[in-house]
Structures are given as C-alpha cells and as structure tokens.
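Undergrad: What follows is a set of structures to go through.
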Structure I
Amino acid sequence: MAEITAADVAKLRKLTGAGMMDCKNALVEANGDMERAIELIRERGKAIANKRADREAGEGAALSKVNQAGSRGAMIVLNCETDFVAKNADFLGVANKILDHALNTAPANLDALKESSLDGRKVADFVAEFSGITGEKVELSYYEQVEAPMVVSYIHMGNKLATLVGFSKAIDIQAAKDVAMQVAAMSPVAIDKDDVPEDIRQKEFEIGREQARLEGKPENMLDKIAEGKLKKFYKESTLLNQEFVKDNKLTIRQYLQSVDKDVKVTAFKRVSLNL
C-alpha cells in the first residue's frame, strides 16, 4: 500500500476542491495514484448529483460580468439547496469560473454552455462533480449574453439578482450603471412600448377590460378603458417610460437624453432568484 502524505491530500484538494477526508479516502482507494483519485472524486460527485436530482435547488448566485472591451456581457445563475452553500467562497468561485468561461467563449444558449468544455470536461459534468463536493444539488439553470457597443452589468447585494444592459454607444459609466440598477429595481418587461410582446399586450388589455366590467362600466366603454389601463402599464413596465428611481421627475428616456441625446438602449437582461 502506497504511503499517503499530507502533501498528497493537500494537492488533491487543490485539484478537486473536495474535502480533506474525501481526498484522503480517494487516495487510499487509488493506492496513491493521483489521477485515479481524481476520477474517483468526480465519479462520486456525479453519483451524489444523481441521487439529489429531485431535490429543490432554490438558493444560489445570480451573477453578471462584462468583458474588458465593454462590448459583451454574460450572466448566469448557479443554484444550490441552501443559503449556507450559496454564500460559501468555493461555491462562488465555481460560479464565477463558469461565468468567466461563458464570457470568453460566448455559447449560443444554456444548452451550448453546458456542453462546452471547461478544464477538460463538459460544464454539465463540472457542475455535477461540484455537487458531490457540496453534498447538495447544484444546477446551472440560466445563461444569457448581451453584445453592444457598450454593455454594463449590475449585481444586487447578496448575489440574488443580476442585470445586463446594452447601449448603442459609449456613455458616462455612472449613467449606464444607473440604467442597469433601474432594470434591477423596476423589472421592466421591454425597452419601449412597441417592444412589448404581443401575448403580454393582449393579456394586459384583457385584464384591464375585465377590471372595468367588474367595476360596472358600460359595455361600449370597456375597450377604451382597457386602452387607458394599457397606457398606464406601458408607463410602469417599459424601461424608457418608467420614472427614474433616482429622480421621479424624469423618465429613463428623459434621463438618457440629458446624458446623450443620441444614445439608445439596445437590449437588457434581468434574472432574479426570487422569480
């Protein structure tokens, strides 16, 4: 039987992130073979992930980041079962590693990200192995990206909410951050009223119509009243028409025009663990 040293255990822990006892046991079983010990830890991680597949993973971290050029941003959600694990430095390290990988490789969608290679294996396998280290279900549940001449990101305190916003040109960074924070705070459904998806538009119109009917309004007035409620919805729920949270005398459209009359918001993404 090969001698298992503390240095061997420490090395395996550094390579895998597994606990000290898990590393020692893997090395003992592998008779000191470092590569086989790594395989054992990965296999056990996948086995634990499979056992916990039906568990609810409602905690985690929502993160966003922009590349050095400021022209592309990525955001992910890595879920786990408890807030204790979500706040763990190792968990956040793995989440940020996946985010950096997504930012550098720009996969087309979440499935493509999971299938992409990170440290010599699929991201999906990387996540499953980490599940074994935490002892909880760990799941990569969300990924989006934004490309534009200028992209800014915002992460709300506690890593529970993240946003990305793209602009048609570079503007003052604080102004851009203000808009990213607006998206976080007010959760708009679209950039402007013409960008609201038709299914949402129709749903809001029908809600307004039904409210008016329940209030006893005349049948021939229902559509007109519903249109009025729809205008209110556009004001409250589309980014450019919302009141600026830092100065409710201005809409976001007016605020941006005061910064640069030619700038446009080209895209935004928002994700929250509370959704």
Structure II
Amino acid sequence: MIPFELAEPRSLRESIALLDRDDPAIRPIAGGTALMLMMKAGFFKPIRLVSLRKIEPRYRAITAAGDGSLHIGAMTTFADLEGSPELRRHAPVMTRMMREVANVRVRNVATVGGNLAHADPHLDLPPVWVALGARIAIAGAKGERTIPVEELFAGYYETTLRHDELIAELIVPPQGARRAAYLKCLARSAHDWPSVGVAVSFALTDGAIADPRLVICGATATPTRLANAEAVLKGARIDDAALKRAGEAAVAEAEIEGDQHGSAPYKRQLLRVYLARAVKAAAAAEPA
C-alpha cells in the first residue's frame, strides 16, 4: 500500500470537516473490513483516511424511542446488533440472521454505517433494512438529511452519498404486528456471499397479506424492491398458487445478473424458490 494520512477526529462534525466533497481519495473508515481489502488489492489508493472510531459514543448506541422506533448509531458493530435486547424485541428478524452473517472476526469490527456505505449488492443486512422500512440519517457539510435505505444505492458499489457526507444513524420504524424473514442461498461456504438473498416483511390481516415489502439481493446491482410481486401478494392468502404468481412476477421485473455465484437463469429459479420460502418463514415467525 502507498503511504497515506490517518486522521482520528473526536466528533462527527470534525470528521465531516476533514472530508473533501471534490476528492474521492479522502475517505472515512469505520470498521475497515472491506476498505482495507480494497487498499491491499490496489483498487483504492487514499491520500487520507478519516477514522470514525473515536467519535461520540452515541453513534455506537442502539436505543428504542417512545414511539417504538429503533435508533442505531452508524458505528454500531454487527456484534452489537447480535447481542442487543432492543433489537431482539423490536426487530427479531435481525437477531435471527446475525449469526449467519460473515464470521465472528468480521462481526466484531464491521459497522452498520460502513456496511451500508460500501454498497456491495451481495451484503445481507441492506435488503433486510429495506424490508423493515428503515431510513438513514445523513450528516454533511451542508447539513443533515434523511432518506429511505433503498434511496442510498445508486448502482454497483455506488451510493448517493456526497464525498463530504457521513451516515450518522439508522432509524427502524415501529414494526407493530409485522412479520419478517430473510433467507439466502449459498453456493459455497457458510460465510460466502449469497447467490440470492430474499428479505420479506408484511402484516397478516384475517389470514391475508397486508402491506408486503419484498427485497432481493445478490442477483441485482442494488438491493431491489419487487413492486410487482408485492402487488400480487397484497391481500392474498399464503398458498402455493399465490406464491407461484409472485415468484413469476419477481423474475419478470428483476434485472438478474449472473456472476461467480451462479448464472442469471440459475438465480431466477432461486428467486422463485426462495421468495416462496421466505414468505412462509415470515408467516411462521412471531410478530415484532
């Protein structure tokens, strides 16, 4: 690796001041699990890294608001998520999935904000945040803004963040009686990237699906809502016929891409199968 400057500010505001809107070679670093690999491989050559590890402790906190929403600081690690009683209470799907994400070494250092900002379409957490209707609080040199998680992703490894902006917090709305599940197909090892991942969230009203949110990852350039499949399932009862129609709608609308984890036709079939399985798993899960 080439030499670079390492800054260690003590606050989020100071961190933002050390960034440069016009220079992508000045980058923030949180857990560094992905960024360091990119640097070692020569894909990224920074002139300055702004470490976020010493900023205010509140950015590593998980707190429940009075309205039932969860506020998760961007520097919260995966291990923090895994052990959080607040997350287990308000978004149990996250607790169920965390032990199947990466490995212990990665979970101890990888952060919520860094994971989102990396924008790798194979990552497990972003589609679940989208399915839960989560929003991101972003702080920058020109002020603060809040966007839905799905609006963060602009393309393959690309986000809508400016170079002088940082993810400050993730906000998960109250889930009420909603049920959720995340299932993925792994072509190789247990800690490999998924060939396809499917996150689902919905309520059940008299046995019928209400307000479904279906999200695919691993097979598209970004975590992608499946709006047509959602429309098929809205108001439907969970049976094989409805799930088959939803699967076909999902395959028709999603821009599936093949890679080393599977060809596009293979991933389309996986989407049909795993969407149905995920809906059934969510229906069997306890509501939040």
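What follows is calculated from the coordinates using simple rules that are stated; it is not laboratory data. It should be emphasised that the depicted structure is a prediction, and the values quoted were computed from it without experimental measurement. Cβ atoms are built from the backbone, for glycine too; each structure is taken alone.
Undergrad: Given a value of 1.5 for distance in nm of label points 7 Å out along Cα→Cβ at positions 119 and 223, calculated from one of I, II, which structure does it belong to? List each step's numbers first, then the result.
TA: Details: I: 6.1; II: 1.5.
The structure behind it is II.
Undergrad: Have a look at I, II and say which one yields 16, 12, 7 for semi-axes √(5λ) of the Cα gyration tensor in Å, for residues 71-110 alone, as calculated.
TA: Structure of origin is II.
Undergrad: Of the structures labelled I, II, which one yields -15000 when helix-only ellipticity at 222 nm (-39500 (n - 2.57) for each DSSP H run of 4 or more, over all residues; to 500) is computed from its coordinates?
TA: I
Undergrad: Compute mean count of other Cβ atoms within 10 Å over residues 87-94 for each of I, II and report the one that scores greatest. Can you show the working numbers first?
TA: On the way: I: 15.4; II: 20.4.
Checked I, II; max of mean count of other Cβ atoms within 10 Å over residues 87-94 sits with II.
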